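J.: Following are the structures in question.
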Structure 1
Amino acid sequence: MKKVLLLGDSIRLLYEPVVREKLKGRAEVYGPAENGRWSGYTLNSLRFWLPTDSPWSPTDALPLPDIVHWNNGIWDMGDDYGLGQPFTSPEEYVSALERTITVLRKLCGESVVIIMATTTPTAGTNPNAPHEYNDLLRQVAARHGVAVNDLFAAIATDIPAYISPDGVHLTPVGVEVAAELVADAIDTWL
């Protein structure tokens with residue numbers, strides 16, 4: 001049975017148990033217990049989540065996966081301090097995405113399947129931010145031969161039904177839509 005690592009922010013935490021159930025008996029699905037927050041946080045945390053060749057490698061590391069499905073972006077594009085700029089600049093975002101791909105391939109082997117998911121839409125104040133960051137993600141994926149799972153397009157079809165009143169997180173119906181897309185994207189590689 002193939003091992004599937006789900007990485008990402010709180011959106012991933014919401015859909016992970018549903019994906020695990022959808023792929024039950026066909027894949028071992030797991031992810032870090034914590035929120036992957038922004039792209040740089042996920043990049044830095046790989047050394048705490050996965051086994052490495054370092055003497056400081058975690059003893060409770062997650063198993064090395066055959067497939068990684070990964071989303072980051074909402075934290076990156078947020079202007080949480082009202083400074084008129086995203087938390088992670090576009091250049092830093094691209095760098096973190098590219099380095100994460102490099103590190104995943106280094107730790108898991110060149111044959112690891114990586115699926116990058118677009119950032120889901122928000123009902124927030126900067127509706128164009130996901131488009132810019134998702135375009136950057138697609139460019140990085142194309143340069144590195146990585147598949148893209150377009151969560152944004154599906155969730156954007158009905159934001160009132162799929163995005164909760166907080167403007168960011170998924171409703172139960174939105175979780176189901178995202179989980180189905182994630183399971184389908186992974187199923188392609190099983």
Structure 2
Amino acid sequence: MPLGARTPVTTFLLVAITAVFLLETLRGGSNDPRVLLALGADYPPLVQQGQYWRLVTSMFLHIGVLHLLVNGWALYQLGGLFELLLGSGRLLLVYFVSGIVGSIASNLFTRSLSAGASGAIFGVMGALIAFLMKRRGMLTPQAKSLLMQLLLWAGINVFLGSTTPGIDNAAHLGGCAAGLVIGFFLNERPRYEPAPGL
């Protein structure tokens with residue numbers, strides 16, 4: 001079965017952020033603040049005026065091709081892994097809750113325009129880390145290696161976010177925190193067991 005058929009939510013999200021990026025380009029460019037604001041970027045003064053929908057729409061906007069490619073690659077890797085391990089419905093839950101919490105954190109700690117799926121992606125990573133950490137005594141060597149890679153990746157990205165101008169580290173940390181909390185309560189994905197005689 002093709003990977004896309006086994007990871008429909010990840011595929012849908014990748015298609016969605018790509019389509020929105022194309023719309024940004026057609027409207028005048030993804031680096032134009034006016035275009036970003038018109039399409040729903042997160043901007044604290046407007047959110048505080050009641051435009052709460054920006055907490056969600058900003059998750060599908062990206063600023064520049066590199067931003068889109070980095071987040072797209074991370075979503076492909078982490079979203080696909082999460083969906084295969086824990087299911088499509090849970091991925092949707094973690095993605096949107098973490099993305100919204102990340103947007104709220106951005107509003108609380110920054111005053112600048114922001115956009116991107118990274119808060120939601122950090123949430124997916126955080127949920128995977130919490131899920132694996134809770135079961136660390138039962139993990140296979142491959143799963144332990146995966147956990148170490150996720151922890152290393154999280155550490156590197158938090159460091160880069162705190163030292164590189166223009167990165168919304170508040171959104172990253174907020175999304176990751178939400179994912180960690182959700183991931184702690186996730187159980188293994190139910191496995192299909194054929195009925196006797198099948």
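Each value in this text was obtained by applying a stated rule to the coordinates, not by laboratory testing. Because the structure is predicted, anything quoted here is derived from the model rather than measured. Cβ atoms are built from the backbone, for glycine too; each structure is taken alone.
J.: Out of 1, 2, which has the highest value for Kirkwood radius over Cα pairs in Å? Mind dumping the intermediate values first?
T.: Working: 1: 16.6; 2: 17.3.
Looking at the calculated values, the largest one is 2.
J.: Consider the structures 1, 2: one of them gives 1.9 for distance in nm of label points 7 Å out along Cα→Cβ at positions 31 and 63 as calculated from the coordinates. Say which.
T.: Details: 1: 1.9; 2: 1.2.
Attributed to the structure labelled 1.
J.: State the single structure among 1, 2 that was used to calculate helix-only ellipticity at 222 nm (-39500 (n - 2.57) for each DSSP H run of 4 or more, over all residues; to 500), giving -21500.
T.: Working: 1: -14000; 2: -21500.
Attributed to the structure labelled 2.
J.: Have a look at 1, 2 and say which one yields 3.0 for distance in nm of label points 7 Å out along Cα→Cβ at positions 55 and 95, as calculated. Kindly include the intermediate steps, with their values, before the conclusion.
T.: On the way: 1: 3.0; 2: 1.9.
Answer by label: 1.
J.: Out of 1, 2, choose the structure whose coordinates give distance in nm of label points 7 Å out along Cα→Cβ at positions 39 and 175 equal to 1.6 when calculated.
T.: Values: 1: 2.8; 2: 1.6.
Label of the originating structure: 2.
J.: Looking at FRET efficiency 1/(1 + (r/R0)^6) of positions 79 and 167 (r between Cβ atoms, R0 = 25 Å, to 0.05), point out which structure of 1, 2 has the largest value.
T.: Working: 1: 1.00; 2: 0.75.
Structure 1 gives the largest value of FRET efficiency 1/(1 + (r/R0)^6) of positions 79 and 167 (r between Cβ atoms, R0 = 25 Å, to 0.05) among 1, 2.
J.: Comparing FRET efficiency 1/(1 + (r/R0)^6) of positions 103 and 135 (r between Cβ atoms, R0 = 35 Å, to 0.05) across 1, 2, which is largest?
T.: Values: 1: 0.95; 2: 0.70.
The structure with the largest value is 1.
J.: Using mean count of other Cβ atoms within 10 Å over residues 71-78 as the calculated read-out, with 17.8 as its value, let me know the right label among 1, 2.
T.: On the way: 1: 25.2; 2: 17.8.
Among 1, 2, the structure yielding 17.8 for mean count of other Cβ atoms within 10 Å over residues 71-78 is 2.
J.: Quick check: 42 is what I get for percent of Cα pairs over 15 Å apart, for residues 7-46 alone, calculated from one of 1, 2. Which structure matches?
T.: On the way: 1: 42; 2: 47.
Only structure 1 yields this read-out.
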